[in-house]
1. Have a look at 1, 2 and say which one yields 23 for relative contact order in percent (Cα under 8 Å, 6 or more apart), as calculated.
2. If FRET efficiency 1/(1 + (r/R0)^6) of positions 226 and 306 (r between Cβ atoms, R0 = 25 Å, to 0.05) is computed to be 0.90, which of 1, 2 is the source?
3. Which structure, out of 1, 2, was distance in nm of label points 7 Å out along Cα→Cβ at positions 122 and 258 calculated from, if the result is 2.4?
4. When distance in nm of label points 7 Å out along Cα→Cβ at positions 26 and 42 is calculated, the result is 2.4; to which of the structures 1, 2 does this value belong?
5. For the read-out log10 I(q)/I(0) by the Debye sum over Cα atoms at q = 0.07, 0.16 Å⁻¹, a value of -0.41, -1.37 was computed from one structure; give its label from 1, 2.
6. If you work out FRET efficiency 1/(1 + (r/R0)^6) of positions 218 and 274 (r between Cβ atoms, R0 = 25 Å, to 0.05) for 1, 2, which one comes out largest?
Structure 1
Amino acid sequence: MVLKPTRPIRHPGLPAPPSEGIHKQDAADFVVEEIPLYEPSGEGTHLWLWVEKEGVATMPAAEALAAALGVSVRQVGWAGLKDALAVTRQWISVENGDADRARSLDLEGIRVLDARRHGNKLKLGHLKGNRFEIVIRGDGLASALPDVRANLDWLVARGVPNWVGEQRFGKRGANLDKGLSILRGNPRHTARRVPKRLLRLLISAVQSEVFNRVLAARLESFDRVVDGDVAWLHRNGACFVVDDVEADTPRCAQFEISPSGPLPGPKCLEPRGDQGRLESDALAALDLQPQAFGALPGGTNDGARRPLRVPLTDAEAEAVDQGIRLRFALPQGSFATSVLRELLTDMPWFG
């Protein structure tokens with residue numbers, strides 16, 4: 001039997017009921033703009049393109065830009081992967097790209113809005129976060145605006161449960177089962193026969209499933225630290241084991257730190273006590289041993305921590321024709337669907 005990814009749970013503490021509505025009826029209803037980690041310097045061998053895409057995901061866009069500029073796709077970099085069914089704006093870097101040629105490109109679904117030089121290639125994760133503008137449509141949805149605003153205010157104050165979204169699990173969630181098969185068998189032997197990029201995706205799906213199970217178990221306390229927790233420092237992503245709950249509780253209340261969950265691997269800092277047992281139980285329920293991740297080739301899914309919650313900023317909601325427009329920002333690595341799941345009755349997930 002194929003194991004499907006664990007479905008995220010709406011937080012029971014939200015003050016207002018969820019609303020009925022549909023998102024992504026049209027690409028223009030879902031607008032995403034990256035918040036760069038830094039701006040291009042204006043000098044260097046890498047041409048950074050500020051690109052607007054509609055109906056085109058990041059990787060196909062990178063391939064199209066590489067072909068149009070006459071370079072290998074290996075010379076192209078990006079900080080975040082964006083879906084096709086959306087209007088998205090992001091930096092894409094092209095090593096040795098020609099700026100005049102880039103500005104004059106006429107590609108279907110892709111517009112180059114700006115071109116500047118920089119000294120290095122963009123790499124995955126080199127961004128602060130993303131700004132979203134999302135229209136939710138539905139008959140009479142505007143009357144639910146007070147409930148939506150109340151729930152948004154709660155999420156701003158308490159944080160958004162940091163569920164790993166369905167994108168991480170592949171089509172129909174199949175990457176989870178494939179990744180489990182690798183880890184339950186002979187990981188090192190299998191890894192030699194699987195392309196490294198595909199291996200990363202499959203093992204990442206397993207790590208994400210473990211994290212989501214831990215978050216589900218910690219949902220009632222996702223915004224407070226307990227003894228033995230591994231705390232996440234939001235300022236820089238550093239982690240430490242909590243051994244003084246009294247001292248760290250105010251820091252958590254101020255959103256300086258948050259409890260974290262595992263993306264298992266040899267470099268994943270382990271918690272103590274009840275939290276350590278909870279994470280061990282999540283692995284055992286999947287018939288996995290921690291050392292299975294260590295049997296993978298070096299540099300493949302080494303493991304990390306991920307905060308159980310993330311801050312929601314610049315949150316607004318307003319009535320529009322046949323619906324509600326949401327605006328908000330999230331840090332890198334988090335998913336807009338995590339916000340929508342707290343607001344709407346029926347968000348898609350795997351069957």
Structure 2
Amino acid sequence: MARMDEQTYKIIRGMKTIQRQHPQKGESKWYYLDPRGATRIADMGVIDVESEYAPNPYAREILIDDMKRHEEDYYIWRTKGDEKVRASHEEREGKVYNRNLPPDGGNPGEEHNCRCWEEEFKFEKMKNVDMIDLLEEIGAELSDDELYDRMWENIKRFEDIKTYPYLDTKGLITIGAGANVNNLDVFLSLNLTVNGFSATREQKLEAYKQLKWLSEQKDEKGMYLYYNRRAKFFEKETNVRLPDVEIRQLAQRHMTSDLKHLRQEFESFDEFPLPLKEILLDIQYNVAGGLSEKKWPKLYRAIRQKDMLGKEGIAENVNRPDVGKSRNDWAKGMARSIRF
């Protein structure tokens with residue numbers, strides 16, 4: 001049976017966002033098609049989301065509807081069951097796949113010397129639909145690099161990325177995508193430039209001293225003068241700059257450390273649904289000191305109990321007092337889309 005182009009299939013099955021070129025008032029820039037009940041694209045509904053990578057909040061419902069109406073797109077992977085079956089195919093035995101979204105190596109029989117075959121799929125015969133692992137939201141096969149890419153898009157949306165160093169609301173020297181470089185050794189290790197040329201140690205030191213001096217200035221009431229200034233204020237205070245590629249690499253190192261911390265905090269982190277991974281990585285990146293059960297007991301408990309929407313659920317415990325409303329709203333929206 002021929003299969004449709006993967007990207008096209010994802011769009012018309014509500015799995016991939018579409019960008020509006022000219023959003024009207026009340027419309028989001030990004031949306032999913034809602035194919036439930038529609039027989040043609042023109043009849044499909046629209047599901048607005050906050051960003052290109054925001055999960056479809058109705059993904060599971062759409063999947064179940066699609067399985068019922070388009071059984072021919074699905075199959076159950078079967079192997080010969082002998083010692084010649086490759087390990088990756090043995091793991092697929094008995095699982096349901098969509099031939100338009102094949103796993104690595106393709107559908108049964110497509111990979112070289114593959115002897116596997118497709119068993120006909122019948123929705124009514126499935127005893128536990130929740131066991132069908134087809135949604136990207138599950139995230140089990142998402143690589144770290146892909147997770148970093150999604151996180152970077154999130155950072156660009158919410159962080160005020162600056163190529164010059166500035167003081168944050170607590171008077172700490174910051175640069176790029178919210179990177180704390182208040183430590184002298186860290187600041188000196190940055191690949192800063194001055195007028196397009198690599199900054200010398202003396203130039204870096206001069207910039208650092210200027211910002212530290214600003215961080216210590218107080219008014220007659222003893223209030224710090226520069227803690228609540230907009231980042232733009234500091235653009236002319238120094239002449240050092242951090243190239244875009246260095247900003248991305250600095251954020252990458254931050255995210256790598258964050259992901260390592262999260263795997264230590266949550267033994268089953270790699271099995272978490274993708275929206276939960278993104279929420280936790282965003283909190284870890286954004287909150288001073290990162291996540292710990294001591295500081296976030298209700299969130300940890302909600303995750304253990306797989307409580308998404310209850311009064312003590314995940315959605316009610318991802319709020320951060322030091323970030324903007326849009327970022328907190330994004331986290332709550334992501335939490336509402338979690339399906340364990």
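1. On the way: 1: 23; 2: 12.
The value was obtained from structure 1.
2. The value was obtained from structure 1.
3. It must be structure 1, since only it matches.
4. On the way: 1: 4.0; 2: 2.4.
Going label by label, the one that fits is 2.
5. Attributed to the structure labelled 2.
6. 1
No value in this document is a laboratory result; all are computed from the given coordinates. Note that this is a predicted model, so its numbers are computed, not measured. Cβ atoms are built from the backbone, for glycine too; each structure is taken alone.
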